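Please go over the structures that come below.
We did not get these values from a lab; they are worked out from the coordinates using the rules stated. Keep in mind the model is a prediction, meaning the values are calculated, not measured. Cβ atoms are built from the backbone, for glycine too; each structure is taken alone.
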Structure I
């Protein structure tokens, strides 16, 4: 087993908290850490506490005026409508106390993961609080205040001149990251997501391919609603290795949102935990094949915090640490600890039983195959 991986984690991540009714709830990290621990997948030496990102680091991507406004609004009465012009004080991104400090800790956690990997301290690092891929240069969006993914990529570019492959498998399109590097041929952004016809943020079309010297370095695979495991994984496993081998990255950064699961309340995909074992397995293999193991993973979406997120990210960590897991009962102590807090009945096993077939399965599968063909035609950098 390899222990050359680091988990960037602190209970302080839960301070990034909008309100009790908001779907984004970082309590999911407590459940996930607890499940990893009860499976025996974690030791104290695996964990690095996050550090706050500095204003200078955040300004690699974000407008300094925006950073200052976020700081001020976390310590004073909200200024409307000015806050709304920055994407704050909205239904998606309400203001809350100390929001700059909470958001910068998440961004700094991802930077700490970058530093661990690029310094050689670890081959792989995982920041489950990260993956806030919707924030823009001067605007919050989609539950995201600072875009830790974009900040990390900009940091990799500036400090190590690294060629970065970014793979996003969140059900929502990784729009903030795509637009941040839309004209940069040293950053390949690849996003598998539910089509924007039905889901926020409404972007991620096949026609979004990059601009200028970055043309061809933005690849989108919009999946039809109700896509299931086999179709999702067929597209992912067909396209990603070809893109990765053609691009030849120095480092791979994966965004591992787990809201493509059938239980997720905000999306319309129909996948099971099966994909959350397969997605990191391929990323892990490619990292060792192409960039000496350098792999940084972050979390992302995932709004069934009880039944999906802990299992999905435990499977990711087990892959990252070469501690393979097979299906079996979840630890009884974990179930007993968390079931009293959940209105949903917690799953009893690590992997899902097969779900009933979707009535339009053949049609959806064929539609996704055509999307794959078009995405491959759009990507001139893939290996033969």
Structure II
């Protein structure tokens, strides 16, 4: 597997869902090797949860900052960043071709078509599979140069998968792929760690990297709207990112600063505990590839309010019962939260949806699906 995000330590959130998946594939008897970038000089080999991990060097420590931070797209816009990106792709490709024992891998599985898919094609190590996660599809849509690079990479893959129907449709259109060629399979959740049942009483909770795309500000404005109506509620924000300070100032400006708690990044194993007492999970992100956090909330029996333009979230969140899908506007989100809180059956319905998701999003289920994809890729052979 080639990825630019993979946990560097236990509790690291970068690529945690890929590690869950890789460990589940290894548990089915496969020898799994992950090739990932070094981080500020911290490279080398290690064994994590049944998976061999090679972290490849691609520059001086000061230049090895493209991965793990969610800022790669912005980082490559400078000349120095573009050169570092080229070295990163080449280093991943060079190591992927010789990563497995016995002369090379039977299948290369690239997470994100760029940089992973490009590296898989350059490695020419055999058939490769590409999983699209979201940001990589946005790059395809925004840039003619990216489409010129990405189309042969995607068309040369033995299989292409996407984490949601929404993302598959966008990718097919942008890359000129046959939609029927794209398999829909989300990455797994930490289903083993999401076995408790939320008791409620803790107000509004949201989870996500604090970026403009997540639109946490809409949730704060909705909470302020509820406060003006006499329904003041605590708001817990789990995650970190460049919008942390602006969001804190916004909460103060809206007069709800005392109600808002920023927990920062929470290790995956502690996420259930951090969300456990939520009355409602609010999710306002636009154009999500999938929306793993709302799925995890539903598995805990927490009703979810999300926005209609949330993308892959609509594969997860129901429009009624245990969830609501609304316009991306503070008043609409506030009304939906009130509606959920007034629905005596919302939490039971959320738990029912969560049980269905638990089976679909278990690591074992994802690994079983990809077993068939890998076997078909081997039969098809190298492109």
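Here Kirkwood radius over Cα pairs in Å has been calculated and equals 21.4, so which of I, II was it run on? Could the numbers behind the result be given before it?
Values: I: 20.6; II: 21.4.
Answer for the origin of the read-out: II.
Going by distance in nm of label points 7 Å out along Cα→Cβ at positions 16 and 32, which of structures I, II comes out largest? It would help to have the intermediate numbers written out before the result.
Working: I: 1.0; II: 1.7.
Once distance in nm of label points 7 Å out along Cα→Cβ at positions 16 and 32 is worked out for each structure, II has the highest.
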Relative contact order in percent (Cα under 8 Å, 6 or more apart) - highest-scoring structure of I, II: I
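Could you figure out which one of I, II the value 1.3 for distance in nm of label points 7 Å out along Cα→Cβ at positions 56 and 88 was computed from? Walk me through the intermediate numbers first.
Working: I: 2.3; II: 1.3.
So the calculation was done on II.
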